[in-house]
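Structures for review follow.
Derivation of every value follows stated rules applied to the coordinates shown; laboratory data play no part. Not measured: the values here are computed from a predicted model. Cβ atoms are built from the backbone, for glycine too; each structure is taken alone.
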Structure 1
Amino acid sequence: MGWFVKAFTNYVGFQGRARRREFWFYTLVVVVIMGVLSTLFPGDTFYYSASGSFSFHYSPSPIVAVAQLVFLLPSLAVSVRRLHDTGRSGWWVLIGLIPIVGAIVLIVFFCQDSVAANQHGPNPKVDLWKTGG
């Protein structure tokens with residue numbers, strides 16, 4: 001839970017680096033919280049059929065919508081710091097706007113190991129090893 005708290009409390013920290021552990025534990029907790037909230041407070045689902053067309057619309061409940069807004073900035077910040085840790089610019093997070101392909105590319109980037117010290121700071125693994133943490 002400490003990794004989640006660390007990432008969440010650094011919600012506007014777009015500088016620096018985030019280890020894989022910090023990023024993935026934060027992501028896991030957010031997914032679980034959102035899953036529980038979505039189950040307890042389901043939104044409205046609408047199906048439209050006009051002129052033979054069919055479309056789907058989902059509207060989250062107000063509680064889920066607020067939770068999404070609460071997690072938006074911390075999730076963006078920890079993603080940018082994770083990209084920094086792999087030696088990439090935080091702007092790479094925008095590739096996630098490309099459906100399917102963008103998400104796959106980001107997942108591959110997020111899974112990569114930390115690189116040595118770079119313009120975003122020293123390798124966080126090395127710092128933990130030196131301090132005994």
Structure 2
Amino acid sequence: MVLTTSEINKLLDNAKLRHTKQRAQLAKILFKAENRHFMAEQLLKEARTAGHTISLATIYNTLHQFRSAGLLRQVIVEPGKVYFDTNTEPHHHFYIEDDGELLDVERKEVEISTLPEIPKDCNIQEMDVIIRLRKK
């Protein structure tokens with residue numbers, strides 16, 4: 001499914017983001033299909049393949065703006081390796097280290113029975129589980 005210009009405008013409006021050419025171009029690439037996981041460099045390649053002239057810095061800025069607006073989640077699998085996820089519902093992940101693939105795991109499939117005591121001046125904001133896998 002390809003988003004129309006009016007659908008992209010509505011998406012940006014609902015997220016309270018100003019309309020820019022780059023945001024519209026990236027939204028059209030990101031939100032056209034099923035939920036997906038990607039790195040900024042992958043999105044840059046897709047944008048350039050689609051004929052868009054855009055820098056990696058603009059990609060990162062836009063992704064962080066989309067994340068802050070609730071359109072994306074950020075998944076840090078290791079220092080320096082950051083994925084973005086179009087599935088913003090609470091869930092966990094399998095990370096296949098061999099090929100860098102990230103797969104969704106429904107929250108109900110992971111049971112956490114106890115947690116260490118948290119500092120008295122803190123509340124749990126969110127909890128993400130990344131289960132690292134290697135192929136046999």
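Quick one: mean count of other Cβ atoms within 10 Å over residues 26-33 came out at 15.9 when computed from one of 1, 2, so which one is it?
It was calculated from structure 1.
Using mean count of other Cβ atoms within 10 Å over residues 58-65, single out the structure from 1, 2 with the greatest value.
Once mean count of other Cβ atoms within 10 Å over residues 58-65 is worked out for each structure, 2 has the highest.
Here helix-only ellipticity at 222 nm (-39500 (n - 2.57) for each DSSP H run of 4 or more, over all residues; to 500) has been calculated and equals -17500, so which of 1, 2 was it run on?
1
Looking at structures 1, 2, which one was distance in nm of label points 7 Å out along Cα→Cβ at positions 74 and 106 calculated from, given that it came out as 1.7?
It was calculated from structure 1.
Once relative contact order in percent (Cα under 8 Å, 6 or more apart) is calculated for all of 1, 2, which comes out largest?
1
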